[in-house]
Structure I
Amino acid sequence: MMRWVSLAAAAALVSSLAVSAPVQAQETSLPRQNWSFAGPFGTFDRAAAQRGFQVYKEVCSTCHSMKLAYFRDLEGIGLSEEQIKAVAASVTLPDIGDDGAPIERPGLPADHFRSPFANEKAARAANNGAAPPDLSLIIKARDGGADYLYALLTGFSTAPATMKMGDGMNYNKYFAGNQIGMVAPLSEGRVEYADGTPASVNQMAKDVTTFLAYISEPETEMRKALGVKVVLFFLLMTGVTYAVKRKVWADVDH
């Protein structure tokens, strides 16, 4: 009986290694980037985040939704109230009029970003059967986070001669299986940055990754600042407690 248990355990271990090995190999091969928002004291580069929003708006938003993000979240990347109102009003959103009939109205800062497709079936029909993922939490949803998204956006190239590509598939060295339905979304000069920054593929990839990292958790900086204050408070209280203990016990005979 123990022999069969041992054999089963060994088989399970081999199976788990076989499944996890390719994923682990992919993760360790990701090029690491220096992100301003990384670490307990990291903050978002506002200029990069604003450029990233421009990339999302002009390139990514044609296929990808951002359903959990609000227009008002753009305040955190440095947009003014008037700019946010203008961005929101540039799209129309479905609503119900006072008479109960469906209407279209300009967006408001309190609205979610509008999805490019009416529903998932429409999204699949327009993209060879594969619905583009929502980008609201894409940084949190993928192993490797910001590094993975940046690598994916810059990882498109010609497939090796030995690889047989599926119909409508594109080669990406960082995507699992190396075949992805999305065509390379970024190309040199794809957008014209308002601040004059040269729009290279690497620059656009880094900027839009910064923006999506922010949009996935707009309260990141506030949370980090609060964490630092809490740690400092506990350090202070530790010192005060120790000083009080020394004072109280100073005259006690041992």
Structure II
Amino acid sequence: MTQRKLLLTSIGITNELIRKALIDLLGKPINQSTALFVPTAIYAYPQGNNYAWITLQSLGNLGWKKFGVLELTALPSLNKDVWLPEVEEADAIIVGGGNFFYLSFWMQKSGLFDILPELLEKGKTYVGISAGSMILTHSISFSLERFEKTGVYYDDEYDEEAPINAGSDKTMHLVDFVIRPHLNSNMVPKATLENIEKWAAKIDVSLYAIDDQTALKVIDGKVEVITEGKWKLFEKSGKAINKSS
């Protein structure tokens, strides 16, 4: 039986341990592997094009045999036979960070939301970066009160709002926990351990807080923390049960 292989990161392949975990999931060297990168979520941010380019350079420099881009906003206007064969051929599908709600919207509208679980069952390696990691999890935080008033999704924990008429809170439920990335990062000032502990207490599933030097390697639901940084796991009760030094 094929194993479902996931590498869920905060900001990508940031250190040697995470790179080795990627190679292990691929089952072969990176220079013998092919990958497709989904940059879509980042375009909802100011200067998103610049961030997309920086991430493309970083990922491309890993030395793939073949590396391409899968832009979700283009897919609804194309026949699947134009783009699906390349997705099916890739060893790794890398979904980048950015606005979670925008990513969820376009994952669904493009059809990748429905196709991806089947592809993973066939042995693809999934690499998530921030929102790209969160899209696979149990759920995402948003302010229901604000949504009922405005119709716009707003993450009151990370202070992130969906573009008008282009947002969704739907996740793929491929793992039974929640991820909060960018622990202690200047990029997300609210993502302190103190705040995340409060957020964890509000939900009924486990929550992993991970920093930018940490990743979760998941094989068929079994989680291994890969880290050169800081992380913490909160059980359903909100009680922290482990962390790195």
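Quick note: the coordinates plus some simple rules give every number you see, no bench work behind them. This one's a predicted model, so the numbers in the text were calculated from it and none came from an experiment. Cβ atoms are built from the backbone, for glycine too; each structure is taken alone.
Given that distance in nm of label points 7 Å out along Cα→Cβ at positions 46 and 206, derived from a single structure, equals 2.0, which label among I, II identifies that structure? Only structure I yields this read-out. Out of I, II, which one gives 8, 33, 39, 18, 3, 0 for P(r) over Cα pairs in 10 Å bins from 0, in percent as computed from the coordinates? Only structure II yields this read-out.
Out of I, II, which structure matches -14500 when helix-only ellipticity at 222 nm (-39500 (n - 2.57) for each DSSP H run of 4 or more, over all residues; to 500) is calculated? Could you put the intermediate results ahead of the total?
Numbers: I: -14500; II: -9000.
Only structure I yields this read-out.
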